[in-house]
Structure 1
Amino acid sequence: MTLKYLIQKEFIQIRRNAFLPRLIVAFPIVIMCVMPWVMNMEVKNVKVVVVDNDRSTLSQQLVHSIEASNYFIFEGQQPTYSDALAAVEKSQADVMVVIPQDYSRDLTNGLQPQVLIAANAVNGTKGSMGSAYLSQIVTAHVAPAADAIQSRVTTLMLYNKHLNFKLFMIPALFAIVMMLMTGFLPALNIVGEKEAGTIEQINVTPVNKWSFILAKLIPYWLIALFVITVCLLLAWGVYGITSAGPVALIYLLAMLLALFFSSFGLMISNYSDTMQQAIFVMWFFVVMMLLLSGLFTPTRSMPSWAYSTTYVNPMSYFIDAVRTVFIRGGGLSSIWHQLLALLGIGTLMGAWAVLSYKKNS
């Protein structure tokens with residue numbers, strides 16, 4: 001019965017807060033409706049200029065192929081290499097292409113002309129990707145035999161067949177929403193009561209530590225259920241994307257991640273004296289877990305010492321498992337080791353949250 005009234009107290013505190021109920025509803029909606037459109041790793045709108053020293057029909061075919069590409073903004077042709085370089089130095093172009101004078105003659109004689117591609121490396125990603133796109137277009141023109149061989153190769157996409165980047169990022173957004181909603185709010189809970197002085201009323205009652213911390217955790221688990229439901233509904237309603245695997249597994253993964261972050265937030269709150277201190281400590285760990293989780297880049301591309309951190313990073317297990325279920329349609333047998341890891345880390349953090357709470361503080 002004591003636990004029931006403690007949980008009731010937590011919900012009353014959340015309801016009486018003018019900001020938290022609005023945040024709980026608005027935050028997942030904004031994240032799901034805005035972030036999939038902007039979290040796109042595809043490089044487009046690369047500004048390109050061309051220097052055509054050949055002025056032939058074949059060279060103009062290459063120019064028109066570059067101009068027709070959806071990845072480039074064609075900034076026109078320049079008369080000389082120096083003029084094109086000046087455009088790059090003034091940031092009027094990101095990449096330039098220089099077609100040699102004997103381009104059509106070499107192609108006619110069966111030779112491969114040397115086409116120069118120079119990129120502005122100030123923005124390394126844009127320059128390198130723009131150069132790679134241009135290399136494919138140039139290769140298709142100067143090496144038609146290789147292009148004919150490539151055209152016989154058929155690629156079959158087993159998952160995400162249309163290469164929809166939103167399908168790849170939406171499961172990762174589940175992790176971000178869960179982390180911020182069930183991590184930061186508990187981190188401000190106990191320390192907020194310390195600053196308000198209401199924690200002293202609990203300290204003089206016979207309520208044990210397990211009941212007190214459990215009453216703090218349960219409301220955020222229910223918030224996690226609400227948040228993940230909103231995210232799934234928005235993914236279906238706004239983008240027409242649904243889970244390829246069992247939705248129940250997504251809820252199970254969300255609850256295990258909420259167990260960790262809510263416990264972690266309360267643990268930080270136990271050790272903090274002010275809200276500012278709790279926010280900065282929580283932000284320190286959250287940024288590291290987010291960047292080392294494989295959300296944006298594959299974990300296998302990390303150095304070995306950085307990859308070793310994924311073994312204790314619950315975000316890494318969650319993102320890997322939720323993408324397996326949501327995109328690949330994996331079942332319980334595909335993610336059982338991630339579930340066990342999340343359960344183990346979450347249980348350990350929950351026990352730490354209870355033991356770190358000092359009732360006589």
Structure 2
Amino acid sequence: MGSDQRLTEIELIDIDVRYPRTIGRNARLGSHGAGFPARVARVSTNTGASGWGVVEGRAGELQQWVGYPLEELFEPSVGLLDPAAAPLDLALHDLAARAAAVPVFALLGGRGERSVPCYSGAIYFDDLDPEDAPRGVSAVLENCAADWSSGYRAFKLKIGRGNRWMDRQAGFVRDVEVTRAVREHYPDARLLVDVNDGYTPGETIAFLRAVADCDLYWIEEPFQEEAAGLLAVRDYLRESGSRVLIADGEWQPEEDSLLELARSGLIDVLLMDVLTFGLTAWRRVMPQLAQMGVAASPHAWGQPLKTAYAAQLATGLGNVEVVEGVPGGTGGVDASAYRLDGGSIVVPDQPGFGLTLTG
């Protein structure tokens with residue numbers, strides 16, 4: 001990327017996220033639907049180079065960067081230089097990697113494997129729908145079967161039904177029932193659970209005790225991060241000999257406090273979002289996590305493209321043992337270079353993110 005390169009155009013392009021089924025409720029939110037419209041930004045330079053990436057939030061402010069020298073916005077060895085340009089983080093990484101004719105993971109250092117274990121993040125409270133005739137646990141098992149057929153060999157189960165949708169104790173009982181049913185039907189699958197801050201520390205421990213023989217990989221966001229509660233859970237895990245990991249940091253992450261909790265041994269896996277936290281921030285934080293012995297798994301729910309970004313990050317930075325899969329596709333984008341093989345997503349070696357706009 002030469003010093004004479006400038007951004008000459010930032011084009012916003014509509015895309016369409018499509019899930020293979022309606023995604024139901026979790027502990028905090030109602031139905032997630034069957035898809036939604038989304039948007040990407042394509043950036044171009046005076047040399048004819050271009051790149052693109054998903055944008056959220058402040059998309060309307062992007063035109064202020066037209067005319068800026070690239071060297072003032074982006075450094076390939078670091079990422080973004082101006083935090084105010086955060087909505088362009090993905091697009092500028094794609095641009096830089098395409099200009100260098102390398103995949104983004106090479107730009108990030110190529111420290112991880114190109115085959116990255118990937119779980120389905122689409123197992124929600126479908127047992128509770130439709131409200132006039134709930135389908136029960138069989139609905140959850142049907143969705144697991146569909147995702148297994150698609151190539152997933154790991155499932156993240158949403159739990160915390162009693163936080164909003166059921167009587168608290170009845171919801172807890174259903175959480176346990178669903179977890180045990182999925183484990184019974186999929187004895188070889190990696191199982192993760194995600195509470196979306198729907199439990200108390202005491203309920204978290206009670207749940208872990210109730211499914212102690214289910215070989216969970218992690219429990220995610222059991223309650224709003226606080227040291228005393230996490231310490232109680234950590235003490236239970238230690239005393240019981242459990243190998244379950246504590247994963248946190250997705251919802252409104254406060255970086256310094258999260259790092260302190262991780263440094264104190266209270267969080268095993270950090271989950272900041274691959275898009276809203278961003279690649280540049282992950283590049284800065286990951287060496288600290290690796291030094292602490294704390295793993296990462298960037299949150300990717302919402303768009304299938306975010307799974308591709310998380311997989312590139314995993315292959316580039318390392319220290320990521322599993323990424324979140326979002327079953328479905330994206331209208332206007334060819335993502336066929338990515339494939340799910342034996343429960344792992346294989347990261348392509350094409351320039352940039354290996355994704356092509358078709359619209």
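What follows draws every value from the coordinates through simple rules; no lab data is involved. Since we're looking at a predicted model, the values are computed, not measured. Cβ atoms are built from the backbone, for glycine too; each structure is taken alone.
Data table
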| read-out | value |
| --- | --- |
| Rg/Rh (Cα atoms, Kirkwood Rh) - structure with the largest value, from 1, 2 | 1 |
| Highest-scoring label, criterion being distance in nm of label points 7 Å out along Cα→Cβ at positions 24 and 280, among 1, 2 | 2 |
| Value 59, calculated as percent of Cα pairs over 24 Å apart, for residues 128-247 alone, assigned to which of 1, 2 | 1 |
| Origin of the derived value -9000 (helix-only ellipticity at 222 nm (-39500 (n - 2.57) for each DSSP H run of 4 or more, over all residues; to 500); candidates 1, 2) | 2 |
